[in-house]
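What follows draws every value from the coordinates through simple rules; no lab data is involved. Keep in mind that this is a model prediction, so the values were computed, not measured. Cβ atoms are built from the backbone, for glycine too; each structure is taken alone.
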Structure I
Amino acid sequence: MPQKVGTTRTLETVRDDDGQVTSRVRRTVLPGGLRVISEQMAGVRSASVGVWVGVGSRDETPSLHGCSHFLEHLLFRGTGSRSAMDISVALDSVGGEFNAFTAKEYTCFHARVLENDLPLAVDVLGDMVTDSLISADDVEAERDVILDEIAMHDDDPDDVVHNLFAAQAWGEGPLGRPIAGTADSIGALSTAQVRRFYRRHYRPATMVVAVAGAVDHASLVRQVRRAFSRNDFLSGEEAPARPRAEEQARRVRPGTVSARRPLEQVNLVLGVNGLTRTDDRRFALGVLNTALGGGTSSRLFQEIRERRGLAYSVFSFASHHADAGLVGVSVGCLPGKLDDVLATVRAELAKIAADGISQEELDRGKGQLKGGLVLGLEDSGARMSRLGKAELVYDELLSIDEVIARVDAVTLDDARAIAAALFSQPEILAIVGPS
């Protein structure tokens, strides 16, 4: 049920065995549809805050390729009341950690500070996202920085092979394009284009302010209201934007693609069509992926590295989007071992598609997945990310116990069914190396 503007809800309360509250999650909707969601964590003296914006590289037309990432850089360059140096000094002077990242479906600006400095972090972030100048001089200066960043990624074979893999899978559409853009697309972007993109997508209805750690929700809401009130930002009757949704899942484009680089190693990614972000089978896939290539006891690590000595680095992965997904295996090996590596990976995927995994692998996969989840969420930054993503892209906040229960509920038949469904599909293969 949609939440009305000006209201606050408690979404989750966790108590210890003595009945004491160890964490509480609350959400408030401000005018314009800006959502403020916080998790009060007992026993911590810091807080992590993130401003999550529902725009990423897949929202760009070809002429705007790289604009989301360009904006991420530009918002650090100065506002109507702070210079770029002011922004840096504000957080550095209190020992805060401060950064941002752009993904295919969202952008996040985040900071981690001592509890007493949370109002400062909220004010700086609010200033950046609501009152960025985006001057022509800053655009030109940051253009060169981004071109250097693109060149750096082009020198990293792991980045190159994963970009090739995505391009083969999704073609020329937004999901297939690198998030940072290309030298040509960044070189062609004008200041006017970036400003229009900023005004169109940086609206309160598309934003979530998420905080976890030592935080009082009522005080946080007051801080956010002040920090985001510049330029009448918190105005209008717009409701919070719904998570991105597509009527039909996208299919990948099978095939092989390669790029020559003067390297000592060959890097490859071999994969297949995966699951969307909200597919209920994602928990079974998580267990399967962990058993397949998620650690040193995984099937691929043991077979490729330990038994055969074919590669130093090997792992499997699963990525999910609103309407698409990929599952794959990434390996780096010597050029002379490429054929053996490919044959071994294909044999293991065929075996798991035909027979699934063992009970021991299922149990180990569950344990590793649950342990990683709980240990990761002991950090306020991870808790903040959990809140931001749940609100912005899932529209559902599963408690840690609910996630653990869903992992525990995965059966051998579930794992075998998802293995058979995924690894019997046509493959996508990307290779980067010396020949």
Structure II
Amino acid sequence: MGKLHHVIIGASAAGLAAVEAIRRVDKDCPITVVSKEPMPLYSRVGLTHFISREVGYDGMRMRDDGYFDQMKVRGIMGVAALAVDPTVRRVRLSNGENLAYDNLLVASGSHAVMPPIPGTDLQGIYPCITNHDAKQIDAAIPSAKEAVVIGAGLIGIQVVDAFARRGLKTTVIEQMPHVMPAMADAVSAVMAEEALREAGVTVRCGVRATELLGKDGHVTGVKVDSGEVFPCQLLVMAAGVAPNLDFLSETGVKMNRGLLVDAYQRTSLDGIYAAGDVAETVDMFSGKRAVNAIWPEALNQGRIAGLNMAGVSTAYEGSMAMNVTTVIDTPIASIGLWNPKVGSGYQIREVRDDGRQTYRKLIFTGEQLVGAMLVGDFEDAGILHNMIRTRTTFTLKPDHLAPSTIRWGTVLRAIKKAGRV
């Protein structure tokens, strides 16, 4: 019997993590990667850094041109998956090919959601999901005096930050009560909003865009439900994303917000796995199903899927929220169970310094650290993430961890001390 043929749809974090995991197990099995984007192997994390001119076009790349050759992978670039037939294990591609697979990984990512409001067909309106989007936005900046970003989630805020760095007069509109509602609590959001306003950004929360205004087919402004109009010649739509799953619509695969997967990243269809933005996994703290569309989890899930595809049975411990960004030189991070419901039995330790614009909130259950919200100085974000993810308890008590930054030396001493007991 010949070696299994692994087909991966998607060439971003999850897809490439799977390639590398398979190759650690099997150096020679056939692997084919299909990507509808012509330029593969770039990091979506780098898009707004390109727009801000912090990196050049090549600065978005994750891997060099020879990567597929080095990994013995057949890359089919600029070609979309149109349909999957799980009964004969074939993928129909937009180039006319019917690609046979033994194992299929769906790592096709997500697309921007356009809200159903009038005017979305005007020129000058862009999502910020692909490197093509980033190039278009970058090209549009010189001829724009004012910009509006609809949606103040992670992508939206990073676009706002990039526009501010480029000197654009920018307004951000968010229908939730504060910016970054999925990664910031009320205190950290206020700090972020203050940083934005100090940089000249207009922040409007608790309002909803109702109409996009235009002249001669080009966007000229955004009207919100309060009646206020914000003029712009450039508009970025960052109102949310949805997984790219159209090509699976006839397969009968079980899906909710994303493809339902088990602990081995397997979908309900034999031989089909999913990872990244398309996968609905289990949150390691709440036990609830969720699509955790963040870069670290895409890497984790892709690695787990690849190992299982290659025959090395490996369980995924569950997804965990982690978002890190900088809002006009104010670093913000939220990790794990960073915003538990009031009265849920968790202990919260907070230290806030408005003068230094720092905020540190740690969440515990007993002496186990389960979440963190950090603003300003957080050199120990990596240490805290590791402690939360691994559910490690040292002899470090909440009172040790809460007041200020901890160092690895402190952690190592605690481990050594615990070993003596």
As an exercise: helix-only ellipticity at 222 nm (-39500 (n - 2.57) for each DSSP H run of 4 or more, over all residues; to 500), calculated from one structure in I, II, equals -12000. Which structure is it? I
For the read-out mean projected area of the Cα convex hull in nm², a value of 21.8 was computed from one structure; give its label from I, II. I
Working back from 56 (percent of Cα pairs over 19 Å apart, for residues 54-173 alone, computed), options I, II, answer is structure I
So if we calculate relative contact order in percent (Cα under 8 Å, 6 or more apart) for every structure here (I, II), which label has the highest result? I
Could you tell me which structure in I, II was used to calculate mean count of other Cβ atoms within 10 Å over residues 6-13 as 12.5? I
Consider the structures I, II: one of them gives 47, 30, 24 for Cα extents along the principal axes in Å, for residues 238-333 alone as calculated from the coordinates. Say which. II
Comparing FRET efficiency 1/(1 + (r/R0)^6) of positions 166 and 318 (r between Cβ atoms, R0 = 41 Å, to 0.05) across structures I, II, which is largest? I
